[in-house]
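So, here's a batch of structures to check.
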Structure P
């Protein structure tokens, strides 16, 4: 799903997938310590009452052209935010042209029928606003977001609608964009985090579109103005979009401004591309990306997760929080606090219209690759085989509920939560019941989630590091395939 869906998952207490990490050298240990040095004292005062949260409901309006509009009033600050979700994203990229949805979204700002790229940027800066568009790899939506002072709401909407309705994709700007993208591709190829991510999604999703996590030099070089125009005209339609607004505007005024800016947007039928189906989980395997002379190993382990509307979403959220969802989770306490293998280790999952990915990852010194993998798998086994102690379970549930409650102070996150409900067709009272549903997840449900989504027979393990030093180690953990950093199979 899109960056906005990942942001919502972060809001619920999950880390954002593939956030850049620090260099994972193990912190020095002053002297030997007993094996079990991390102890939960359980002395902090805790209110065991369920925190009940009721979100303000948005007003929903549907324009005659088919555009669905959600309006949330928030009068705490004199600001306003807009978010447009177009229900077609990078999953719709042609197989031979990865990145087309991203290119189309990002080129929206490079010129319209009424403004050049420079003029559009100047108009946005003049009123101190923000305006951007994106289509993240693996996501089913493309997004356009804008924000600024409420006194400039009409102007912001006018600029936003001009960008969405009237892009021209000028050829000279496309050539500049291509040059920037080629430089970015070259830079990301040198990143072990990217290389690990690329291989993991390839082996997890195989022929499904979510396997693609980046454009290629060939696709950047091949994209044309005509292809951008075709993608835009095919999928950017009011009946294929949801527009949300939150801020210091009345519902009536918001609807009036949106009708003025987007009311003339012409609708047409949109035929979504066939995505195929997510294949059955593959047998467990280990993949080594040989990076000679690397001083550390980037480790990624994971399998399929859930669709966003699946009933297992909340139990998986609680399980993940216990296992690897933060610095108080088991993976962190074991690999960092007790063993001193790494500066950070986390697990997280995504969810969209298809089964997302559940992932645990860390970066360790080459010498402790074996120990780190052993402890990761040991923690997976523990949460699958033993019920979580009540105190630990309650701590995780309280943390999730508290994180959710705090996020409601962020208007943009609040708006995203309702856009998510609308897009995935979740129950209208989904967020009213969220805290109670989290509180209801028991030890049995946590274990069931672990047994279903942390399945040893299907775990895909990707390690990026010095093959001479870690290849024999990795053979202990399953059938091994070796690749170079360009994706070429070596053995």
Structure Q
């Protein structure tokens, strides 16, 4: 009985197994010999991409040159002591950040030694003037002696002439003639001596006059030193780099601080040679173009006005481009100070018949995708005139045609797309970045931001477009955390 049941179970299991094998064979045969319904549907359906759409519109645009720089003082005064001595007076504002008014006494050196020098110089001058007076009197007496000697010489000459006349008549004796001749010779010698004395006295007067002039100069110098013991502020300003302490002994020409005019400020920034050329006028001179300065203050951005003033006369060592200065217009001392880091934006001359597109719409070489008939993509080559961060200014494109605002790797000529009108304008359109990275933003303090910007500006291996994009990110109030961490890691490696 058991043997019969086992045989029956064996036949049943064998039949089931053969049924499964047959069904599997049928499925495999159909898969190999004919397409399935799903495959047929996939072959018949063309993939369509949804793309944001914009329209190429011609306009007149003034390209903007963006740079970065620091505010510097346009007028400053090195506070130095012209004379040495002890500081006996300091103004209340003579300290870092202190305010000093125009014509205010800033500091004073102990005048005792200088007053003594003035008194001695006055005494020396009086002595020299007295010596000059004595020399004048001696000259007058010498001239009187010379006149008397000349009179005696004239008399001796007349006496000799009479003796010669008598000798010719043989009335006078030879001895009398000889005595008259000797007397005239002696008078002549005396007269010459008196003339030499007059000349010597005149020379002494000249020397005495020179001595008086020197004493006067010495007195003026002593009085000037006494005046310079008190230093007056030449303009309203703010003190910085102050090292003066009341009672301190200072030496001549020692620097005690710097007075800065907070209303005479300028910003220095560097441009490439190409950017600098775009700011020149027809005569090759720098245009007095207006400049916009953006000053980051915690969570807000202050906008300041300036005007191009001048360019540096030479290119610094290991520097490129041109160093340009712009003068701030009516700066508020409470808002901006020397040393502030600012973003500079300068408008170029207007460009007519150009088109502004997002930077994400073009390939690296300037190719853009147009939406043609049947929503098929067409590719055209645009000529890029300016790179304005997230936007491009281009020309040589078909005006009025629709184009793809954000180009991706899978898009190309001939593909069919479903265009969607963009909600944001071109100016506010953001690049297609990773949303997760865009959401992770951090705030930077001024020192940390300035260190990152300085590192990026000094990195010669970075491409120009990458440098511009990163600097634009750092100029915003909030910066992507990934950007900050990436560049701070590079800074730590150096």
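What follows is calculated from the coordinates using simple rules that are stated; it is not laboratory data. None of these values were measured; they are calculated from a predicted model. Cβ atoms are built from the backbone, for glycine too; each structure is taken alone.
For the read-out mean count of other Cβ atoms within 10 Å over residues 99-106, a value of 23.8 was computed from one structure; give its label from P, Q.
On the way: P: 23.8; Q: 15.6.
Working through the options, I get structure P.
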Tell me which structure, out of P, Q, gives 50.5, 217 once Rg and Dmax of the Cα atoms in Å is calculated.
Q
Consider the structures P, Q: one of them gives 63 for percent of Cα pairs over 28 Å apart, for residues 131-274 alone as calculated from the coordinates. Say which.
Q
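Here helix-only ellipticity at 222 nm (-39500 (n - 2.57) for each DSSP H run of 4 or more, over all residues; to 500) was calculated and came to -14000; which of the structures P, Q was it taken from?
Q
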